[in-house]
Structure P
Amino acid sequence: MVCVMNIRAENQVDYEVTESLIQEAFRNAEFSNHKEHLLVHKLRHSESFVPPLSLIAESDNQIVGHILFTKVKIEGIITKESLALAPLSVLPKMQRQGIGTRLLKYGLQKAKELGFESVIVLGHPEYYKKFGFKSASRWNIKCPFEVPDEVFMALELKENALNNASGIVRYPDVFTE
C-alpha cells in the first residue's frame, strides 16, 4: 500500500510527465487505442477542460496517477451539462494499491464541490459500479457510438440530477479526432 500520497490539481509543469504516465498505464490495455495521452493533451486545449478536475496523485515526489473530468452535454428534449471521466491512469507498477480509488473519490467530491451534478464514464462495470455508477440506459442516456450497455455508465452527484436527462452524450470533438 502507498504510505503517503498527495492528490492535487495538475499544472503545466506536470503535463509531460503525466502524458508519459498515461501512455505507460494504457500500453498493455486490451480495449485501448493507446492514444489516451494524446486525448488528454488535446482536451487541455479545449473549452471542455476544467483545470481543477485534472488531478494527479503523487507519492515520494513522483506522479503515480492521473484522472481527468471534462465537460460534456447530454442532448435530448432538454440539454444537460455533465462531466466525462476519461481517462483514469495509474503507473502499472503502482496499480492495485488504491491510487485509482483515491483519485476517483477525490475527483468526484471535487466535481460536486464545483457544482457539477453528474458524471458519465465508459469503462469496466465491475470497477465503476463500486463507486455508484449505473448503466446510463437507466436514464435513457445513450453513447454516440456503439458500445455494450453495461460499459456506458452514469453517476448522479446531486440527487435526481439525471431525471429528464435522456438523450445522447456529446463529447468534445477531440474525442473523435
Structure Q
Amino acid sequence: MPFAYYHRLTKAQKRIYDESDRVVTSATELYRPELQRERVLALQAALESGERASTERAAQTLADGLTEALGVPRLRIQLAERRPSSQTGELHGLYEADEEGHFKVSLWMRTAQRQQVVKFKTFLRTMLHELGHHLDYQKLGLKDSFHTEGFYRRESSLLRQLFPGKASPRSRLRLPTAGL
C-alpha cells in the first residue's frame, strides 16, 4: 500500500515509486557482512566519544566499505555537530549529488535542542537511510528516490546485516581482546 503522498505524484513519479516499492532486499545484500562489523563498532565508539573528527573518519571508513561491497561509487561523509532544526523538526541526514558525479552525505551527531550526542542506532540508521538514496540512483538506476515501503525494507535489511539482533552491537559483536 503506497504512502499518503502517492496520490500527489505525477504519472511518471508513480511509475518510479512503484518500481522502487517492488525492489527486494537482495539489492542490499552484503557478501560477508561481518567484514563491515568492525567498522560499525569503530563508528559506535567514535560517536560515543563525542568527538566530531574521529566520528567523521569512522563514518567515512564504514561508508567506503559499504559502497565498495555494494558496487556503487564512493560517498563523501560530512559530519557536523548540531542538527539544523525548524518548526517542522530536525534534519538528521541529507544526500546530495552534483553534476560532476560527486556524492555527499551530510550527517549531524548532536540533537538540535539539547545538543546531546544522538543514539548510535539512530545515527547508523540515518547513515544507511542516506546510503539508500545513493543505492536507488546508482545501483537500481531509479530516476528519483522516494520513501517507499521497498526503500524502508532495503534500509532495514542493511541495518539487520550490520546490527544483528535486538541487542546493541557491542553486546553481540565482540572484538578480539589482545592477550587472550
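When FRET efficiency 1/(1 + (r/R0)^6) of positions 62 and 78 (r between Cβ atoms, R0 = 35 Å, to 0.05) is calculated, the result is 1.00; to which of the structures P, Q does this value belong?
Only one of P, Q returns 1.00 for FRET efficiency 1/(1 + (r/R0)^6) of positions 62 and 78 (r between Cβ atoms, R0 = 35 Å, to 0.05), namely Q.
If relative contact order in percent (Cα under 8 Å, 6 or more apart) is computed to be 27, which of P, Q is the source?
Among P, Q, the structure yielding 27 for relative contact order in percent (Cα under 8 Å, 6 or more apart) is Q.
For structures P, Q, calculate distance in nm of label points 7 Å out along Cα→Cβ at positions 6 and 46 and state which one comes out highest.
On the way: P: 3.0; Q: 3.9.
Structure Q comes out on top.
For which of the structures P, Q does the calculation of Cα Rg over 2.2 N^0.38 Å return 1.07?
It was calculated from structure Q.
One of P, Q was used to calculate helix-only ellipticity at 222 nm (-39500 (n - 2.57) for each DSSP H run of 4 or more, over all residues; to 500), giving -15000; which?
Values: P: -6500; Q: -15000.
The read-out comes from structure Q.
All of the numbers you see were taken from the coordinates with simple rules; none came from a lab. This structure is a prediction, so every number in the text was calculated from the model and none was measured. Cβ atoms are built from the backbone, for glycine too; each structure is taken alone.
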